[in-house]
Structure I
Amino acid sequence: MTRFKICGLRDADNAVVAAESGADFLGFNFVPGVRRQLEVDRAREIIQEYRRRRGKGGPGLVGLFADQPLDDVNRTVERVGLDLAQLCGDEPHQYWEVVSVPVIKQIKVRDDGDISQATDETLRRVGEVVSSGHMAMLDKYQAGAKGGTGRTFDWSIAAEVARRYDFLLAGGLNPENVARAIETVGPWGVDVSSGVETDYVKDPEKIVAFARQVAGADVPAR
């Protein structure tokens with residue numbers, strides 16, 4: 001069964017819908033200046049309400065950060081009650097090791113040049129993350145972008161990585177293409193944010209549809 005994360009949540013209602021649809025992770029964005037940014041106190045309120053309605057356990061709660069001071073990240077993790085931190089910037093290996101919760105490290109894949117070289121570089125970077133005991137996420141590279149781009153990249157790169165490593169596949173996924181992505185790549189998990197939105201707001205029907213497509217996808221044998 002392919003795991004999945006619903007990211008960029010900004011309210012308890014959609015967090016509950018995602019959890020009830022079988023999401024393995026719920027993502028909350030703390031990257032300054034991005035559209036889905038949550039202030040710490042607001043995120044705490046959302047998660048408290050979510051916990052009140054859903055109880056303990058359930059999906060892992062993930063905070064998204066990008067090149068932010070380590071003390072700020074760890075304070076946010078503690079105050080909000082997060083289970084994991086997703087690092088979306090250029091944080092070095094030494095930074096990963098002192099985050100207070102397990103790390104998902106975003107790797108931005110460049111597919112605008114030689115695909116063989118891009119594959120080798122992605123394999124190297126994923127290997128570094130995995131060998132450090134963390135989870136990797138593959139997303140499309142876009143100059144200046146902090147976090148996700150909402151755009152797909154060449155899945156042949158990800159398919160080659162999936163032969164050796166577990167990772168989360170992100171980048172332009174939605175209910176219409178996620179089953180094909182899973183069947184093409186065979187990732188450990190998939191991640192979606194803008195692909196389950198309507199007019200830039202999370203759409204519960206799209207969240208449910210995405211979950212159904214993940215569940216019904218044929219996972220290729222490795």
Structure II
Amino acid sequence: MAVKLLLAIPNYRDHVAGKFLDSFVRLMAHLTRKFGPGEMQYMRIGLMYIDIARMQVWNHARDIGAENLLFIDDDMTFTPELFETVWNTPADVVSALAFVRREPPTFPAMYRRAEDGSYKPILSYPQNTILPVDGVGMAFTLIRRPVIEALRAPYVRDSSKGEDIIFCERAKAAGFSVVVNTAAKCGHLYTYPFEINEANAGGAVEDLYRSLDPAAPPPANGFPRPE
């Protein structure tokens with residue numbers, strides 16, 4: 001039986017937040033109806049460097065001939081509908097829209113590569129659009145079989161970029177498409193019970209970004225500071 005989906009959670013701790021667990025249980029209930037016996041596998045791996053954890057998942061996906069690999073970070077919130085949006089997006093690497101985990105104003109975890117080789121966040125984007133990008137975080141990212149078969153060691157440690165950006169560089173260099181579907185909106189857990197999403201990140205709809213200056217006054221939404 002072909003493995004149509006390998007769902008992988010790089011788990012940084014030995015526990016997860018309740019809101020992530022709620023999202024995961026709903027998603028698994030949906031996936032068990034969508035896929036037949038043996039068509040889906042689940043893998044959790046962690047308590048190690050993230051690039052090593054992702055490479056172990058990658059090697060397993062290659063070993064079992066997985067048709068699709070879905071990475072979900074363990075501090076995200078999501079829905080079955082979000083999964084279906086990502087699943088039905090025609091591209092090689094498809095990311096949901098997620099925001100960087102920091103106190104607002106923050107920014108989307110999707111990037112353009114500048115002429116100097118650095119990566120700049122995309123601060124303004126159209127809604128409900130498949131947006132080609134140069135880099136994404138791996139918060140909720142689907143990778144299809146041709147990429148898995150073509151790239152042998154796409155995750156390495158680099159403090160200047162991160163393993164997710166390096167993966168995107170190697171995927172794009174091999175000719176694969178990397179996109180964000182802005183209709184698929186994740187939440188990113190910050191401090192319980194608050195999560196960062198498009199509504200409170202500080203702007204993204206119609207250029208509502210006020211400032212990326214940490215010294216700027218707090219946003220009007222009054223997002224709490226961590227304890």
*Please state which of the structures I, II yields 0.10 when FRET efficiency 1/(1 + (r/R0)^6) of positions 29 and 117 (r between Cβ atoms, R0 = 30 Å, to 0.05) is computed from it.*
II
*Here helix-only ellipticity at 222 nm (-39500 (n - 2.57) for each DSSP H run of 4 or more, over all residues; to 500) has been calculated and equals -7500, so which of I, II was it run on?*
II
*Of the structures I, II, report the one carrying the highest value of Cα Rg over 2.2 N^0.38 Å, for residues 21-60 alone.*
II
*asked:* Please compute Kirkwood radius over Cα pairs in Å for structures I, II and give me the label with the greatest value.
replied: II
*Rank structures I, II by FRET efficiency 1/(1 + (r/R0)^6) of positions 45 and 141 (r between Cβ atoms, R0 = 41 Å, to 0.05) and report only the one at the top, that is, the highest.*
II
*Which of I, II yields 13.8 for mean count of other Cβ atoms within 10 Å over residues 13-20, as computed?*
II
_Among I, II, considering only relative contact order in percent (Cα under 8 Å, 6 or more apart), which has the greatest calculated value?_
II
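No lab work stands behind these numbers, since they all come straight from the coordinates. Keep in mind the model is a prediction, meaning the values are calculated, not measured. Cβ atoms are built from the backbone, for glycine too; each structure is taken alone.
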